Structure P
Amino acid sequence: MELTTIFVICMFLTFGVLLFSGFPVAWVLAGTAVIWTFVGIISVENFGADLWFDWGSSIALVPERQWALVSSETLVALPMFIFMGILLDQSGIAERLMVNMVKLFGGVRGGYAVTVILIGVLLAATTGIIGASVVLLGMLSLPVMMRSNYSKELAVGTSCATGTLGILIPPSIMLVLMADRLATPEASVGDLFMGAFFPGLLLGAMYVAYVLLIAAIKPNVAPVPADRPKIDATVVWGVIKAVVPTAGLILAVLGSIFAGIATPTEASGVGAAGAMLLAAINKRLNIGVIKESIYATTKTASFIFAIFLGATAFSVVLRGLGGDEVIEEALTGLPFGPDGILLTILFVVFLLGFFLDWVEITLIILPLVAPVVQGLGFDLVWFTILFAVCLQTSFLTPPVGFALFYIKGVCPPEIKVTDIYRGVAPFIMLQVLGLILVYVFPKIVTWLPAVAYD
């Protein structure tokens, strides 16, 4: 085995070991980069290692890369979309949707769970903040479903899985980060937003179909409430009044991007302004709410950018050690053919999701494998959405599925961790099925971007 390959493997192992030390991920990434900078330099100077690695062409490049990162126009959309999502969570929109849509669907077997999914899809199209979505859906829906004698597994699984749709359905902060990491015209933010639109809706539809099917097969898991609400014009009008403002904001943000009227960065400003307008209409806009939303936005954006900075240092040093060539040779040397290589990458990403957050995987792994996949002749937007669907499962898969921790924090005491694991298991299988469908039928991803540019 060549020294370069050994160094690259050892660098990943160092990161894996330090990850369990309890230090923040951003510092682990940066610290690993510093350690292997000195290892690389010492190896070249003292042992004549066959590396071009040196200080000036590795870690010294980090400040330049960091400046390019923080000055990126694409990433301006990140804090704006975060602010939009956080402000919408505090505007009372979700509560209004829940109250009115429960009246409309509550009389259907499994109707409460269907209501949660529909609200989750609407919230996903207005915010990509997974923690906020999962917590909000859990707080709103779990008490209602438990009072209606829903099974604990179905109730918690529906709320938890639906809350993760925001990471895929645009405007998604994950897709913004992916577009920035790819840095290629073939996979811009707008392309990824359009490509993810139908896969996100497909997963939502599969969730609804599963809930209705399991409720029909096992009526006891989702009983019809005894006080079945009566549907009349007042109920329908209430749903319309609750849905239209949210749908209008979605149309303003995504419609302006898809129609080519605004860039994603400009549309993020429209979304932030629209969220403030909706909060004002609902009489929830005041200095306290704005202050809290700005504070939460700053905290979330700073967390992501800190990992960005650490991952940039990690990537620069990894490339200095020859990581690009090692990974490319390892993938192209697989005896599977192009499709086999692609499936291997997705399988590895799926496994990594058990232990790493999507941010680290996006920042480190995606830039390394995307050129290989593109070189094999695959559509980059299609591959990136496959990659994104894989990453969505990382929120639900133990032991580091963050959505599981979020939902546990708002669960009633009678819901145990084992109930959460059993509840999300069917939805993980649905996500895998959705991934297979997107793989077998690429038009699910590529059709909308192709139409938009015709």
Structure Q
Amino acid sequence: MGTWYEEAVFYHIYPLGLTGAPRQNQETEPVCRRFEELEKWIPHMRSLGCSALYIGPLFESSSHGYDTRDYKTVDRRLGTNQDFCRFVSLCHEAGIRVVVDGVFNHTGREFFAFRDIQQNREASPYKDWYKGVNFGWGSPMGDSFGYEAWQGHFELPCLNLWNPQVKQYLFDVVRFWTDTFDIDGIRLDCANVLDFGFMEELRRQTESIKADFWLMGEVIHGEYARWVNPRMLHSVTNYELHKGLYSGHNDHNYFEIAHTIRRLEPVGYQLYTFVDNHDEDRLASKLNNKDHLYSVYTLLFTLPGIPSIYYGSEWALEGRRTRESDAALRPAIDIRDEKKLHTELTDYIGLLGKIHRENPEFHGGRYQELLLTTRQYAFARFGEGSAVITAVNNDDAPATMHIPVPVSASSAVSLLTGETVPVTDGRISLSVGPGRGDVLKIREV
């Protein structure tokens, strides 16, 4: 048995959007108890085969959630600390681990340390808590001092993670979240620009708090092995595969996906894989051919990595970001509408989730490419005395695929249909529909 995160299928929720919370958080507004609505999603997550939830941002902020105001208080637009404790407990009872956002690169301007600098300038004990604080000029926001901001967004001043006081404060925050809410991991926002020394210390801190605590980082570009290693993070977001999964279908080019998998070995088995999220256009809006939803999700659940479903995409919801807003990616959804939203794709994703959970070949099992053309692709994942073969077709017509079998066997069983497929002269022959795939279990004889 591996760790819980090696075996996990994730569900991803952006809670402020899903619950229809107000865009702006007024400090004078009363707490709104929206976790009761989120609790209703737990059975749905389980129906999709999910065993883990990435939910965030959660903590008190001024607008979109990544401008933190208070790291130790749940956002009043969602509920109270006690409400979130109950939510995590209910998730755990349902066999679902809970991972939250850790926004440690920057804060909002209403965070206590930043407000103190605004009030006390050079006399503030927190003047070294932020990067580039300079009292010789003013910020574009009207402050009487300058500072470094995340990507030039001056509503997001960057924390100074080289300051021991800042690091200790954030480590105390993580301990508070774990002790108070019993969370199982953190997704580090902007991990690509976080100090490596900070992340190494965070790894040691979290291991001392909870042995199987999971650290995943948001990294878009770069060599993922720089972050994913025994000293630092367990995983990062696999944006490279995310791009390949949709463009490899739009361009009828499975070589792009296969090359990505080969390039990312051996770290690819640990990466957090996804087809869309709260920052990226919905898969159903990115694909030129909606039939390819099925082959894309087949690959998501069977290629190396830890698969994740972004809320709503199991119903093939569409949504594109604009230059001004991400709102279309983060819609309010009432789970009571699930029957109305339900599609054939929903059932298919649920079946893939079950297959991933029940077959240990997908929990870090070795990958081997078996067949590759621009429009057909087959590979195996290996277990002890067994293998699972995945075959997909992005052509506009059915394709017959003759796939070499990498173990000694007389037959294979489709995990999608239950049908038995004979092995003849060391190969299986499959007819795969356009935009479809098959997943076959083979036991070595």
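Each value in this text was obtained by applying a stated rule to the coordinates, not by laboratory testing. Keep in mind it's a predicted model, so treat the numbers as computed, not measured. Cβ atoms are built from the backbone, for glycine too; each structure is taken alone.
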Practice problem: Identify the structure, out of P, Q, from whose coordinates distance in nm of label points 7 Å out along Cα→Cβ at positions 139 and 411 was calculated to give 6.8. | Solution: Q
Practice problem: Could you tell me which structure in P, Q was used to calculate helix-only ellipticity at 222 nm (-39500 (n - 2.57) for each DSSP H run of 4 or more, over all residues; to 500) as -8000? | Solution: Q
Quiz item: Who wins on distance in nm of label points 7 Å out along Cα→Cβ at positions 27 and 387 among P, Q, i.e. which is largest?
Solution: Q
Quiz item: Any idea which of P, Q comes out highest on FRET efficiency 1/(1 + (r/R0)^6) of positions 75 and 331 (r between Cβ atoms, R0 = 25 Å, to 0.05)?
Solution: Q
Self-check item: Read-out relative contact order in percent (Cα under 8 Å, 6 or more apart), computed value 26, structure in P, Q
Solution: P
Quiz item: To which of P, Q does the computed value 0.40 (FRET efficiency 1/(1 + (r/R0)^6) of positions 211 and 267 (r between Cβ atoms, R0 = 30 Å, to 0.05)) belong?
Solution: P
Quiz item: Where does the value 2.5 come from, among P, Q, when distance in nm of label points 7 Å out along Cα→Cβ at positions 83 and 163 is the thing being computed?
Solution: P
